[in-house]
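Computed from the coordinates by the stated procedures, all read-outs in this text should not be read as laboratory data. Please read all numbers here as calculations on a predicted model, not as lab measurements. Cβ atoms are built from the backbone, for glycine too; each structure is taken alone.
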Structure P
Amino acid sequence: MRELVRCEPGRLVEAATFFAGDDPMFRGHFPGNPLVPGVILTEALAQTAGLAAASGFPEDPKPLFLLSAIRSMKFLRAVRPDERVELRAEKLAQVDGLLQFKVDASVSGVRVAEGQLVLSLAARPAPGSA
């Protein structure tokens with residue numbers, strides 16, 4: 001993530017990023033027709049959701065969250081290198097340590113991906129453990 005645009009702690013984050021054309025992932029995805037892999041776009045949305053989740057906790061250090069489920073994810077058009085991608089994650093529900101988010105990504109105001117992700121609160125490793 002390169003830019004935090006808006007944050008409503010514990011509820012919503014809007015952010016933006018781009019994927020540089022010289023990134024090694026584009027050499028194999030796809031030669032002569034580079035596009036951002038769906039799994040990378042999903043990870044960017046999961047990190048956006050993680051920022052929204054963590055911002056709702058005042059403790060220091062902030063809690064860690066793991067991507068636990070992809071309830072749905074649709075890719076509506078390809079994302080190309082160097083395009084500015086706007087990311088949005090809004091919390092829908094929380095049950096104990098599980099948080100469900102509605103997520104979407106847009107390029108120039110056109111939605112390119114949407115879905116729902118579930119994050120789970122993760123235990124922090126003990127200091128000095130590997």
Structure Q
Amino acid sequence: MSELKRVHTDHAPAAIGPYSQAIVSDGWVFCSGQIPLDPQSGELLTGSVADQTHLVLRNLAQVLEAAGSSMSRVVKTTVFLSDMNTFAEMNAVYAEHFGEHRPARAAVQAAALPKFCDVEIECVARVSGA
């Protein structure tokens with residue numbers, strides 16, 4: 001069995017439960033869902049779905065960097081929204097962060113998200129050089 005390496009960076013919110021920010025295994029990075037928490041204060045960002053999505057994707061980018069990867073190496077994302085009516089707002093920001101890179105994606109509406117935020121995103125990526 002391959003080794004599982006836990007990933008932690010102070011540049012993204014600390015895990016708020018018994019899990020890791022990400023796990024690296026066999027050249028793959030499995031990132032836990034990120035919600036719009038400020039990495040320094042731990043406070044939830046409230047406001048528009050666009051603002052929340054920007055913070056979530058910045059936090060994911062920091063976790064990926066700590067794992068030896070990047071947004072350009074993301075293979076798959078899952079986006080959780082508290083209201084599917086905000087999909088277009090989230091999608092515009094998502095497109096900004098990924099540019100021409102178009103990872104596979106699922107987007108679902110959830111009855112409730114952690115801390116009752118409006119967006120959570122998780123991803124799977126390849127480690128650079130893998």
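Annotations for the structure displayed:
- Largest in mean count of other Cβ atoms within 10 Å over residues 25-32 among the labelled structures P, Q is structure Q.
- When Rg and Dmax of the Cα atoms in Å is computed across structures P, Q, the figure 13.9, 44 traces back to Q.
- Answer label among P, Q for the case where distance in nm of label points 7 Å out along Cα→Cβ at positions 97 and 121, calculated from the coordinates, equals 0.8: P
- Top of P, Q by relative contact order in percent (Cα under 8 Å, 6 or more apart), largest first: Q
- Which of P, Q yields -7500 [helix-only ellipticity at 222 nm (-39500 (n - 2.57) for each DSSP H run of 4 or more, over all residues; to 500), calculated]: Q
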